[in-house]
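Visitor: So, here's a batch of structures to check.
Quick note: the coordinates plus some simple rules give every number you see, no bench work behind them. Fair warning: this is a prediction, and the values are worked out from it, not measured in the lab. Cβ atoms are built from the backbone, for glycine too; each structure is taken alone.
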Structure P
Amino acid sequence: MNSILLCGDKTLDLSPTVIMGVLNITPDSFSDGGQYLQLDAALHQAELMLNDGALIIDVGAESTRPQANPVSEQQELDRLLPVIAAIKQRLDVIVSIDTSSARVISESARLGAGLINDVRALQRPGALAAAAATNLPICLMHMQGQPSTMQVQPHYQSVLDEVRFFLQQRIVACTAAGIARERLILDVGFGFGKTLTHNLSLLKHLAEFNDLDLPLLVGMSRKSMLGAILHGAPVHERLYAGVGAATIAVMHGARIIRTHDVKATKEAVAVASAVLNVRRK
């Protein structure tokens, strides 16, 4: 597996697991919707996450929570581009763009974004070609259905086999479009068209995806799967569960952990990584 990614003007070394901080500039995201719509607030939060140890800031302008309504491409651009420009001007960090839109991919790359993180795995019209032209790394995520419907009775014959098959198909589609395999990152899509049992099975068997020989990105921070395990705990009471889930993911091979809670997660990842790096004596 290639552990060095060229992210525009920056290089990302994934030989240690790294932290991706979540920055939602949306009015309706499930955890922090509305908090960072203003540019100053968004920039301040990005700086806090950088200082807490995030190497990547993942900026999203379209909520993909369950039952989320889509936003127009222009709305997404209007929210996103000023934030990208400000972060690139003021902070020494890789900016990841959480988008599925071809035009947003192109415009974000032009402003200096270093990574594309697409929950729809470049399936929207023009997205493959736009991503190929950027020469940036791309995270391909599995989602059953669309955000508005994905949690309406999700069903699989085998969640592990079907997620793997989908990701393999998208790898083939990307390479056919001229995207080097070495640019790809995979995300099994915790919480995207999956029941709690599906999510737990994916986490328990996450190591099985390592034989695809691409870096794994994992995002479980504050998600409803954690709330369900904790018997209905609200979003703001899921920190420790999220840290526990991230630790398990690292032990099973995750190279990027996407989280709202950067400092706590980074410390847990440091412990898990230290254990993994000890040789038997």
Structure Q
Amino acid sequence: MSRTSFVLVQQKPPTGWRGWVYHTAVDLALAIGRVLLHFRAFGTENFPATGPVLVLANHPSYLDPPTLVAISIYYAKRDLSIMAWDKLFRIPLVAFFTRTYKAYPVDRDNPGRGPYVTLLDILKKGGVAGVFPEGSRSAQRTMGPWKPGALRAAFATRATILPITLVTAGKFWPKGTWRPQWFRSHRVVVHKAIPYSEYAAGVADGPAGRQAQEALAVRLQQIINQPVLDHDQALQRKLQDAAAKTDPLRPRPKAPLPTPQTRKEQAAFRLFGW
């Protein structure tokens, strides 16, 4: 694949036996995810039903691309195209699924302009495209620096931006491990969509436009990072509460004083402060 070539991604869902595999694989993957990963997605009603949509998400694990694709197909009934490592298209079974689910290849060592042109083409045709702005999997819990290009595509095509947070994937399948830890919590948050009329209001071309994109990138990064920070803080508080309950030196509440019932008890209470 050359630096200038690009791939035209078919926007229509597959039909026939490919269509059966297309839907069955998503249903099966989500069913397995609910059992093995306790998968839950919040805010799926925020997924736009029509129009060009640019999905921006953090990228903590290998599970992120299929998770975004499954959410889009299952909850929004829409295809979602994501850049995929070009070497995956040379593995027969893997290549079948990457093409079926509208992925398109990118040469990581020499990406060129081709993948960006493909991204523009998908959005111009009213499709849904997913981008991990960091460019590769995160080495930390929150998002790192962004690569340029994703927001340029949104401005160029007037696409709606949809931030999504993969909250816990980085904990049960962190970078550097070859398999996930099963029976952990897989939580995904779909944030409110941001239409072009909102994020590009009053933005002009030139330096002002680039500054607006940079400010928008900071805003989106904060939106995507917040559920991760909230989750980690809640977990830290839970651990602190558990440690406090088992601390043998913790202050214990005093036992309530007995209530005097008989006259003798009442007299003793007044006399001795019982």
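Visitor: For relative contact order in percent (Cα under 8 Å, 6 or more apart), the calculated result is 23, so let me know which of P, Q that is.
Guide: The read-out comes from structure Q.
Visitor: Upon calculation of helix-only ellipticity at 222 nm (-39500 (n - 2.57) for each DSSP H run of 4 or more, over all residues; to 500) from the atomic coordinates, which of the structures P, Q produces -12000?
Guide: For helix-only ellipticity at 222 nm (-39500 (n - 2.57) for each DSSP H run of 4 or more, over all residues; to 500), the value -12000 is produced by structure P.
Visitor: In addition: Between structures P, Q, where is FRET efficiency 1/(1 + (r/R0)^6) of positions 184 and 200 (r between Cβ atoms, R0 = 41 Å, to 0.05) highest?
Guide: Top value of FRET efficiency 1/(1 + (r/R0)^6) of positions 184 and 200 (r between Cβ atoms, R0 = 41 Å, to 0.05), among P, Q, belongs to structure P.
Visitor: Work out volume of the Cα convex hull per residue in Å³ for each of structures P, Q, then name the structure with the largest result.
Guide: Q
Visitor: Comparing Kirkwood radius over Cα pairs in Å, for residues 168-247 alone across P, Q, which is largest?
Guide: When Kirkwood radius over Cα pairs in Å, for residues 168-247 alone is calculated for P, Q, structure Q comes out on top.
Visitor: Computing FRET efficiency 1/(1 + (r/R0)^6) of positions 112 and 224 (r between Cβ atoms, R0 = 25 Å, to 0.05) gives 0.40 for which of P, Q?
Guide: Source structure: Q.
Visitor: While we're here: Suppose mean projected area of the Cα convex hull in nm², for residues 16-143 alone works out to 8.8; of P, Q, which structure was it derived from?
Guide: Only structure Q yields this read-out.
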